[in-house]
1. One of P, Q was used to compute helix-only ellipticity at 222 nm (-39500 (n - 2.57) for each DSSP H run of 4 or more, over all residues; to 500), and the answer was -4500. Which one was it?
2. Which structure, out of P, Q, was P(r) over Cα pairs in 5 Å bins from 0, in percent calculated from, if the result is 2, 7, 12, 17, 18, 15, 12, 10, 5, 1, 0?
3. Tell me which of P, Q gives 29 when you compute relative contact order in percent (Cα under 8 Å, 6 or more apart).
4. Assuming 2.3 is distance in nm of label points 7 Å out along Cα→Cβ at positions 17 and 81 as calculated from a single structure, say which of P, Q it is.
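Just so you know, all these numbers are worked out from the coordinates, no wet-lab data involved. Just so it is clear, the model here is predicted, and its values are computed rather than measured. Cβ atoms are built from the backbone, for glycine too; each structure is taken alone.
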Structure P
């Protein structure tokens, strides 16, 4: 059975993974699908996590900063946030062990940093994100979120 976006959103709202899910799909300048499931936030007060849509914007800005000499592609992100200086990884046997290197700007830009989401099916790291409730705490600031992620 093929699920619609509405079906998936309804499942996540009913399971209390999210209070509200709102979506809109545009193609060739026209809205082809949109919807809202859950309790709509007060006008102008919603916090929207756009996840993958930020990647092209942030990537271009990061490369502009590389061009201007602020950092290189091999600069460790621990230089900007010390929480990432002592990373641990999940090895192929499922054990957590110290990482053999630091996450770099290039790792982030090429999706090789080992970061994921708690809803990624088949991802061995996803249960750890769920256990810590990483996505459930959208009200914390970026500093707190990065400390939890690290």
Structure Q
């Protein structure tokens, strides 16, 4: 789940650079470390709904170490314009209570927050990362993204 205050910025960055992020202390990024390569993820924005389905392609790392494709080359994530705003100033910090952590993801399908998938009865959680086990939610979201059902 994405932090409510940063939803548009975080989701825009996540879609563009193929990653999920968590920051603001180990309380937020520790659950993200369980997103290991090959795991499928359902991106959910609180108050909006499901905005993406993807597959984890690498281990969690500090944002300061992440490299993303921009303008046809691999560049440091922290050098990208999206990280120049005040709220991202701590992304490159070595302090684990300030640093932003990222997990690389290959998006199988995404949509803008304004087109998030939500209907009564779908699973949601306040946790940054959790195991999605609700079959109705999985089927509904997969169908909305035009993906074949898969199991993890």
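1. Working: P: -8000; Q: -4500.
Computing helix-only ellipticity at 222 nm (-39500 (n - 2.57) for each DSSP H run of 4 or more, over all residues; to 500) on every structure in P, Q gives -4500 only for Q.
2. On the way: P: 2, 7, 12, 17, 18, 15, 12, 10, 5, 1, 0; Q: 2, 9, 20, 23, 22, 13, 7, 3, 0.
Label of the originating structure: P.
3. Of the structures listed, the value fits Q.
4. Details: P: 2.3; Q: 1.4.
The read-out comes from structure P.
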